[in-house]
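What follows is a group of structures, each given as C-alpha cells.
Nothing in this text is a laboratory measurement; each read-out follows from the coordinates by a stated rule. Not measured: the values here are computed from a predicted model. Cβ atoms are built from the backbone, for glycine too; each structure is taken alone.
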Structure 1
Amino acid sequence: MDDLMDLYEESFKRFAEGEVVTGRIISVDKDHVLVDIGYKSEGQIRINEFMDEKGQIKAQPGDKVEVMVEWWDDENEVVVLSKEKAEKVKVWEEIKKAYEADEPIEGIIASRVKGGFSVDIGVNAFLPGSQADLRPVRNLDEMVGKKYKFKILKFNRKRSNIVLSRRVILEGERESKRSTTLSSIHEGKVVKGIVKNITEYGVFVDLGGVDGLLHITDISWGRVKHPSELFSVGDEITVKILNLDLERERVSLGMKQLAPDPWSMAAEKYAIGSRVSGRVVSLTDYGAFVELEEGIEGLIHVSEMSWTRKVRHPNKVVSVGEEVEAVVLDIKPENRRISLGMKQAIPNPWDVISDKYPVGTTIEGKIKNITDFGLFIGIDEGIDGLVHISDLSWTKRIKHPSEIYKKGDTVQAIVLEIDKDNERFSLGVKQLQSDPWETVGQRYDVGKEITGTVTNVTDFGVFVELEEGIEGLVHVSEISKEKIKTPVGMFHVGDVLKARVMNINSEERRIGLSIKRLEESEHELISDYVNNIGPATSSFGELLRENLQEKLNEE
C-alpha cells in the first residue's frame, strides 16, 4: 500500500505549475470541463476555452486534451488547468524549433502596425515593412488577411518578441529559380514570362527568377506609343531571347521577332501603282504617315494630297485615325519606305476640265477672292477661274475689281483659255457682250456733230465722253482757229460741249473731235478726211474709206 502511495505522489510531483500534460475529459457542464490528469482530484478548465468562433462547445467526455497546470490547492484537492495556455506553450516550442532549425513558418498577416505588420503565427509576431516583399509594396492593405511563409529573424520568448521576414523566403525562391532559368535559356529560345514592370521604354518580364527587358522597339513591327497600351503588370506573355549576357545576367527579349518581318514581302504586296488603304497614324509638317498593316507605314507628302489645293499642313486634309485610300508611288524595302499619293486615287480634274468647260462656254460661280489684278471664281472642287481686270469691261477704266464686285457675289463669265500644264483657267466677263468699239463707226459718222461731257483736261487736249466708256479727244489744235497753248482753265470736268467727229480708229480705240470745225459743213469734213486718210492699213480703215467715199458720191 505504501508503495502505491509513493508511486502516486511521485507521479504528482512531475506536474509542476506551468507544466503541460495530457489528460482525459471526464465531464462537461455549463461553466467548466473536468479533466483527469492522473491527480487525486480532477482539474477544472473554463468552458469558454473549448468554444469555437461560432460559440459551439468542442468537448466530449473521453476526449484527450493537452493542458497546462496553472496552480493547485492540496487542502481542497483542487487543480486549475488551461487548454489555451497549453496550446501557446506548444506554439512557442514549435516556433523555437523552427528558429533553431532555420525552417520557414506559416502565418497570416493580421493587421498593419507602425513600421510593418502584425502576423498571427499562433502568437503575435512582427513583420517589418522592408521584409514584406522583394520590392517596396505600394498598397500595404492588400497583404492583410493573406497567408504566407516567413523566416524567423529574431526569437525571444521571455520578451514575447518575434521578428519575421518574408523577403528572405522570396529571395531564396528567386535564387533557386534563377539558377534553373539561367541553365535552361539560350539565344533564340521562345519562353513565357510574367510582366513585372512597365516603363515608357519597355517592359520588364520575369522569366523565373531572371528579369528580361522587352524594349519598346521589339514589341511590335508596328508603332507602339507606350507599352502600357498593350500590357498590364501580371500578364503572361511569350517572348524570344534576343541576347543573353550570363555574367551580367542581362537578357534582351523580343516579341515582334515571333512573326516574320512584314517588309520582307512588301515589294510584292505593295507594287508601284497599286491602290491601297490604311489608317493615318501621325502627322508632320510635311505629310501624313499611313499604316498599311502592322509594321508597314507609308508617307503621303503634302504635295501628293490634292490635285488642286495647295496644302500647307496635312491636318487641313486628313486627321489621325482616319481611313484613307492612296496609290503606291515608290517603294524601297531596304530603307523601309513607301511613298504614297492620295490625289492619284482620284482623277485629275485638270484632265477633264477642258471637256467639261470648252473655250467659249458660259459659266456661273461665286467670287472666292479679289486681288489687284482680277477676280477668282469657283468653278469645280479645287479649281478657280481668273477674270483678269482687263477682261472685266470693254470701256470702263477700273482701278481695282472691288470697285464693282465683292467676295461672294455670283457672276457669269466666258471661258477664254484653259492651260492644263500650268493649271490656269482664264475667264472673261466683258466677253459676254460685244465690244462697243467694233460698231462705234456706225454710231458716230465722220463730220457728225456730237454733244458730250468733259472727263479730263490736259495740256494737249480735252477728253469728252460720248457715251458710257466711249471717249473722244479734242486736241488743243482743234479747240479754236486761234492758237491756244493749253486748254487748262478754259474747260472743266463736267462741262458739256459740242464738237464734230474728225476721225475714228476702232483698233486703237480713239475718236478725234474738233470744236473749231463746228462751222464747217459735214460734207467738207468728210471730203477732207477721205483725202487725208492715206493708205488703208486695216480692213476696218479700208471699209471706212469706202463707206465715206460712197457717202460723198451720193451727195
Structure 2
Amino acid sequence: MVYRAHVLLSSAAEQSGEIEQALLDSLYNLNLQDEVQVLEVATLGNPRLEPQIVVYPEGIQYVKLTPENVQHIVEEHLYKGRLVEDLMYVEEPVEPLPAPSTKEIRVVLRNIGKIDPLNIEDYIAENGYQALAKALTEMTPEEVMEEMKISGLRGRGGAGFPTWLKWSFAQRASGDAKYVICNGDEGDPGAFMNRRVLEGDPHSVIEGMAIAAYVIGAEKGYFYVRAEYPIAINTLRVAIEQAREYGLLGENIFGSGFDFDIEIRMGAGAFVCGEETALMHSIEGKRGMPRTRPPFPAQSGLWQKPTNINNVESYANVPQILLKGGEWFASMGTEKSKGTKTFAIAGKVKRTGLVEVPLGITIREIVYDVGGGILNDKKFKAVQTGGPMGGCIPEQYLDMPVDYETLGKVGSIMGSGGFVVMDEETCMVDIARFFMEFVQDESCGKCVPCRVGTRRMLEILTDICEGRGKPGDIERLEELGEYIRKGSLCGLGQGAPNPVLSTIKYFRDEYEAHIYDKQCPAKVCRKLIEYKIDPDTCIGCTRCARNCPVNCISGEAKEVHVINPDVCIRCGICSQVCPVDAVHIY
C-alpha cells in the first residue's frame, strides 16, 4: 500500500526542520522514498501538538514528535504497517471530551491537509478548475451570476454584502479596464482563516477569482496579502506559476477567448488596509488610508477603474457553487445567511482551531459541541465575534443562531470569523480596554472621530481599570461611542466602539464595580486587587518572600508571612510558588 504522509508543521513549530529531515532520511534508509509522498503544509489544529505528522490513507495523527519518534513511526507504521499507539493523538485535557463534532461541513476547507498545495495536479484531481471550465465553455456571465444569486453567498470578509450583487455592479460599470482583487489582509487578533486557505488550497481562490473576472469582464487580478504570511505568499507564487503553465491563467483560457492573469501585492501589516479603499491605495503605492464613498470600488476602484473586491473565503466558495449548484449551497444555513462559515475558535475553550460550520448554528453548539466546552470546566461568560470591531455576547444568548442579522441585533458582527470565548475569570472592562487599545493603535488617523475619539475612549477605560474611574465615565463612553460610530470614515472607526458598547450593555455592573467600589469582580485589574496570605494556611516556608521581586513580604521561617500592600506590584509570583495555596486575591 502506498501511504501519503502529510507533514503538518507550522512555521513556528520547534524542530520542524529536524523532524522533516528525519522523516526523509528514514524513508530513504528503508527504500520507501518512491512509495511515500511527503507534503509539507501549515498546521490545522492546536499548536501545542506540534510537531505532528498525519499518515494517510488511515488519517492517523502523531503529535509532539522528536526526530527519534519519526524514525520509529517510519519503521513501524510505514514499513511494517503497525500503528505506534503511544505517539498517536489523544484528546486534551486528560478528562473525557465529547467526540469530535459532526456538525462541521467543509466547503472552503474541503481540501486542507488532503492535497499538496504546491502541486496543481492534486487540486485538479479533486475536480479543480472544472468550475472555471464550465463557466467559460458552457455558461454566459449572466448565467454564472444567476447561479451565484441562487446560492445566496454573502461576502465573508465581514460586511455580508450579497456577492452576486457586488459582481453585478462591477459588470455594469463602464471602463476600458476592470480589476479583480482578493483581500487576504487578515489582521484580526487570533484570526487565521484566510492564511490557512492560502497556504493549504490556493488554487480554489485562484479559480474563484478567475470566475469573478469572467463575470465582470476583468483581465487582471491582484492578491493582496500581508507580508507576515511568508508561507502563504510563497505558496501563492508557486500556484500562480503552475496555473499559467497549465493554461489556466493567461491568454485564451480553455480556448474561450477569455484572458486573465494575477499578481501578488504584499501589505506591510497595517490593519486598516483590510478596508477595501485603503487596500487599493496600498496596491497603487500610496499610503493605506480609506477614502470617502461613493464612488464605490465597483464604479471607481483601483486606478479609478471598476473593481471587484472579495476576501479569500468568498472566492474559495465560488468553484463549489458552480459545480454543485446554487441550490446546494443555499440548502445550508438560514433564509438570509446561506452556506457555511469558517471560524477561528480561540480563548477559554478546550478545542481551539479552525472550523467550518453551517450558518445558523448556535453559539452553544460552536462552544460546546465543536469546541468541546469551556477550558477547565469553568462557566461560560461571553464570546466575542467579528474581531476588534465585534461585540461581546453574554451567556443569555448561548442559544442564539450565528448569522449576519442576529449578530447585528445583539451588537456584534460576523467579521471575518474571529470567535473568542471567555470564561467567568475574564474582566469585561479589561477586554474592552484591550480591543480599544488595538483599534486606537491601528487607526490611520485620517478622520478625527476615529483618531481622537478612540484615544479618549482608551484613556477612560484605562482610568477605570486602574482605579481612577469616576461617576459619569460610563455615560461618556456611550456618548463617545455613538459619535465615533456615526462620524468615522471607514469600517474600522465605525466598528471600534462595539466591544465597549456591548460590554456596557451586558456587563454594566462590572463597570460600576470598578468605578464606585474600586473592585474588579474577576480579579484581573491589578490596581483593583490585593494579595493577602491566609494566616491559618501559611506554613512559613519563605518561598513567597524569596521569590518576591520587590521584597514586599515579611516573616521569619516557620512563621506566618505578611504582604505589604503599599509595596506589592500584584505580579502574582507569590501565589504561583506557594506550596499550600495560602496566597489569595481580594
Out of 1, 2, which one gives 1.07 for Cα Rg over 2.2 N^0.38 Å as computed from the coordinates?
2
Candidates 1, 2; Cα extents along the principal axes in Å, for residues 162-209 alone computed = 47, 30, 13; producing structure is 1
With FRET efficiency 1/(1 + (r/R0)^6) of positions 266 and 474 (r between Cβ atoms, R0 = 41 Å, to 0.05) computed for every candidate in 1, 2, 0.45 is reproduced by structure 2
Which entry (1, 2) yields the derived value 8.1 for distance in nm of label points 7 Å out along Cα→Cβ at positions 34 and 242
1
As an exercise: mean count of other Cβ atoms within 10 Å over residues 130-137, calculated from one structure in 1, 2, equals 14.1. Which structure is it?
1
When you work out distance in nm of label points 7 Å out along Cα→Cβ at positions 274 and 298 for each of the structures 1, 2, which one comes out largest?
2
Name the one structure among 1, 2 that distance in nm of label points 7 Å out along Cα→Cβ at positions 66 and 146 of 6.5 was derived from.
2
When relative contact order in percent (Cα under 8 Å, 6 or more apart) is calculated for structures 1, 2, the one with the largest value is 2
1, 2: which one has percent of Cα pairs over 18 Å apart, for residues 250-345 alone, as calculated, at 64?
2
Of the structures labelled 1, 2, which one yields -10000 when helix-only ellipticity at 222 nm (-39500 (n - 2.57) for each DSSP H run of 4 or more, over all residues; to 500) is computed from its coordinates?
2
